[in-house]
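Below are structures written as structure tokens.
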Structure 1
Amino acid sequence: MTVISAVPGHAAGVVAVRGIPTRVVPAFDLAGVLNAQVTLAPRLLGAARRLVDELRPQVLHATSVHFQGSIAAALVARFRRLPLVTTGHVASVSRLPPLTRAAATAYEQTVGRLILQSSRRVIAVSEAVAAHLRHLGAPTGRICVVGNGVDHRRFTPGTRDPERRHVVFVGRLIHNKGPGDALAAFAALGRPDSQLTFVGDGPMRAELDRAVARLGLADTVRFTGHLDDVSPILASADVLIRPSLTEGQSLAILEAMAAGVCVLATDIPANRELVDDGKSGLLAPVGDARQLAARLDSLLTDGRLRDRLAAQGRQRALQHSWDVCARETGQVLLDAAGDR
């Protein structure tokens, strides 16, 4: 297997990522301009065609409907008459801000449909994603649901500070992930005995820095930037806050659950598949800062509630493993290759 990836800030070349040969194509990060996770790699299509001609694969796998690499994969699959498998990671975009929603909808109704029509099989990471893919025209018979996995050797419960509550946000600092709502909820509580840690980077970092200074929270809010391994942070956390507007199946939620961290997330379909409200975590209405803050306060105040929800969440996460994900994904790829 060989991977081709468009990476902002990197020169063209071949690197090994966890032992897998990866062809890197330079790209531009447009997230700060478009308020969404978007990159542009002008040389990607040519690089993909050359790689396919060199390796002569039996099947192509595009890992998202929404990335430029998937457009290249769909076009190369048509040019070379190869079976394509596409994995969908995004459910309904109806909760996004108007301009972002309009752009995402226009893309999905045109380019997204082309990618799905070019795909022999379509993998959805959750039932919510499968429903969205059907809405976009993917035939039900081509869709397979394969959930994300968790590395249970890395993500295990750790030791928490009994004197200080630790809230963690893990994800890109973009509007869709809700970092501004997480900060607003934490600020509303006014709890000097608690700390909020943002793990990740993105175009909202400067805006969040200014908000922290304005609110006088420099002593209780910190930013780590991007971390390759978030397991040590989660091992020390009491609560993961995830107020996203849309999800496919959140790795941050699954990894937090596996680490014994209580999850507070927004009440959207993909999150409901992982978090049973009041049993394995708490859910708050999208965009309701008051309710988000109230639920966070209850988790920080009531240790028994927090521990009970975290324990049930961990049992839920144990149902997800990368071994199962790899096996089921491999079977879909084999099936697609065998249909030639």
Structure 2
Amino acid sequence: MFTHASHYVRRGRHGGRGKRINQGILGVMPALSLDRLRALRLIAQLLAPSTALRAPTDSVSVAKHMLASQAQQRGSALTAIDLRAGSPGASTALDNSLLIRSWTQRGTHQILAAEDVRWMTLLCSPRILAASTKRRSSLLLDDASVARARDALTIAAESAPVSRSQAYELFRSVDVDPGDHRGQHLLRHFGGEGNIVQGPPINGEDSFVSLDAVCPLSLALTGDAALEEMTRRYFHSRGAATVKDLVWWSGLTVRDVKKGIALVAAAGEVQVVEGPSGEDMWIPTWAIDVTEAEVASALERELLLPAFDEYLLSYTDRSHVMDPEHLFSIGPGKNGVFKPFRVVGGEALPV
């Protein structure tokens, strides 16, 4: 139920876009202003405060709130978590395996709380693994060689972190040549299976370790329960957002994402609204109680965010918070790289 009707622009009760789930008071479809959308994202992403959302104050709790944060650049990802926590601690948490860097979705590095790594990987990585498997023939890899490499790495990584160069030596020891990108392919593929994750750097190299060795207790979420939890936490930490945003962020299908939204909506944890461009967007129910004063306060903040920050990376459509003219000055440009950027009035601007 909407308690602050003035936060939204009301559309006609029978507006011509068909039936929607949880439409609000008397079936009216509310519309977010651009300012409110930006403020809600700042608040949801722990970049501005609101009494509607209890903000975590340590790095592990921030990681749990965000669920997964892109970590293509390890240092930038740790900075992003510390910024949201309000104090340093992410690097120590990563060293102690309370946070884990892995490949849970989209085939890219992410940082998560250790307990969330396995279920998120098993939920989000199957399509990436299928594509990876299809690529084996072009790399002159067969199933038998992949199995030998997996076994060799798994046994070693159960007792201690294995550096990248050590992993390649292990592959060679079982007659699997890591050259011509095969070693990189195998390590990423094994990471997508949910048992191998990245450990602390060894002499400047990435290392790989068994998840069970560093995190014996993982959340036991599978199937619809995992889908519902992922969907709930995504919108809780990033709403307002669209179906397409979550499809891109998670790597799941439109069908799966719509199913997840239906589960979370049935539990009363998300609300559909009309976005600034007339699109259907979803917000967490706590966002309904964000006041106009908190919106104004959020938009007054000026922030410096690190490269690959989730304020941009959480969404496939970034036009609400970044002008397309900054495609090359901020990212992704032609090479997929995002640079550090400022946020002024909720808008991403070049440094």
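Going by distance in nm of label points 7 Å out along Cα→Cβ at positions 217 and 289, which of structures 1, 2 comes out largest? Don't skip to the answer; put the middle values down first.
Numbers: 1: 1.0; 2: 2.9.
Once distance in nm of label points 7 Å out along Cα→Cβ at positions 217 and 289 is worked out for each structure, 2 has the highest.
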From the coordinates of one of 1, 2, mean count of other Cβ atoms within 10 Å over residues 177-184 came out at 22.5; that one is structure 1
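Assuming 16 is relative contact order in percent (Cα under 8 Å, 6 or more apart) as calculated from a single structure, say which of 1, 2 it is. Don't skip to the end; give the middle numbers.
Numbers: 1: 16; 2: 22.
For relative contact order in percent (Cα under 8 Å, 6 or more apart), the value 16 is produced by structure 1.
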Tell me which structure, out of 1, 2, gives 3.7 once mean projected area of the Cα convex hull in nm², for residues 193-240 alone is calculated. 1
1, 2: which one has mean count of other Cβ atoms within 10 Å over residues 185-192, as calculated, at 22.2? 2
Comparing structures 1, 2 by distance in nm of label points 7 Å out along Cα→Cβ at positions 209 and 321, which one has the largest value? 1
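Read-outs throughout are calculated quantities, based only on the coordinates presented, and are distinct from any laboratory measurement. Computed from a predicted structure; not experimentally measured. Cβ atoms are built from the backbone, for glycine too; each structure is taken alone.
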